[in-house]
1. Rank structures I, II by distance in nm of label points 7 Å out along Cα→Cβ at positions 121 and 153 and report only the one at the top, that is, the highest.
2. For structures I, II, which has the highest computed value of distance in nm of label points 7 Å out along Cα→Cβ at positions 65 and 161?
3. When relative contact order in percent (Cα under 8 Å, 6 or more apart) is compared over structures I, II, which one is greatest?
4. Starting from the value 21, 48, 26, 5: which structure in I, II was P(r) over Cα pairs in 10 Å bins from 0, in percent, for residues 49-128 alone calculated from?
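What follows is calculated from the coordinates using simple rules that are stated; it is not laboratory data. In this text the structure is predicted, and so the values were computed from the model without any measurement. Cβ atoms are built from the backbone, for glycine too; each structure is taken alone.
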Structure I
Amino acid sequence: MFPLGHGLFWITVLGWVSFETYLWLFRSHRKAGEMERTNKYLVLAALCMGFFGGPLLFPQSVERFLRPFSSLRLFVFAFLFGGLLIRILAVRELGSYFSLDLGVHSAQKLCARGLYAHIRHPGYLGILLICLGIALALSHWPAAMVAFTLPLCALLYRIHLEEKILVRAWGETYLQYQRVTYRLIPYLY
């Protein structure tokens, strides 16, 4: 039997993995406009290497993870639930134009409402918050660094590629949008 903290952790992570699986199965491989399809595999590899690499490189992190969740460690759920909520809202706001493949549909307009009114990549912010929650749940700093840094690097590279595509697609409109929004973290970056 899992203690409450572990049960909530695994339910949340399973919910996130289920949502991402749905996106992979039903929101990839659009055929319209310029697409970049291979980067999503880099992100998936970085997520897997981060989550499994930290515990494999630092086995003591598994023992620390299995300890009961302290009240401070329960703060992890703010990152997990918040990240999942942001990810779902970001996908919802883009609607049928959301895809895991990087590109712009020919009929697509720039979305600057909701979360996108403040952050250009809220879906990636959601993923990073989830990764931070998972990293902190390990309660082992070297394993946490692996679990967070690998996905962070892959997502920053993906954002770089995506912004180049969006500037090519929307030109000055997107450049103006960049000037009035933050890339990933409100008021910071």
Structure II
Amino acid sequence: MRKENLHIYIRRAIIAVVIIVAAMLQNTANLFPTIFGIRAFLLIPVVVCISMFEKDVTAAIFGAFEGMLWDITSAVNDGFNTIFLMLIGSVCGMLVNFIMRNNMVTAMLLSSGALVLYSLSYWLIFIVARGVEGGAMMILNFFLPCSVYTLAFTPLIYLIIRAFMKKLRDSLPIQRRIKKQR
């Protein structure tokens, strides 16, 4: 481990801890408040917000890590969450690096798109395709309210991650900042 890369390793270790905390909040019963059985999918906005500050490959790896943590506690352990969050991390990382600006509006837009896409795809694959009784109304009674509830926490998640990334960037040694500007 080279000394100039130590900062990167520390940043990624702290991001991993943030991901683990978000997974514990989401997947542990009664640890995060639910409203009439509606729970927050916290890992989706976390992967979107982290991806906005990372390159596409690193974002995909963090997304896969989050998905694995979600799949461990999921009722269906088939890797759906791992693949989905890996793709969302990679796509969001590429969009922010090449097309979009990194701001709150972009975080809300990408998170809302990811939440709706997750809800619809999970509902179609695991509820409708398997013929679950009463599954037709689950999209309106559970998945879309969960998406709206989660979207309410996206600004807070974005502000926390942005503040953390800014603090790390500002603590870089002067020589590294000058090299990156060239």
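1. II
2. Working: I: 2.7; II: 1.3.
Largest calculated value belongs to I.
3. Details: I: 31; II: 23.
Once relative contact order in percent (Cα under 8 Å, 6 or more apart) is worked out for each structure, I has the highest.
4. Numbers: I: 15, 33, 26, 18, 7, 0; II: 21, 48, 26, 5.
Checking each candidate, the match is II.
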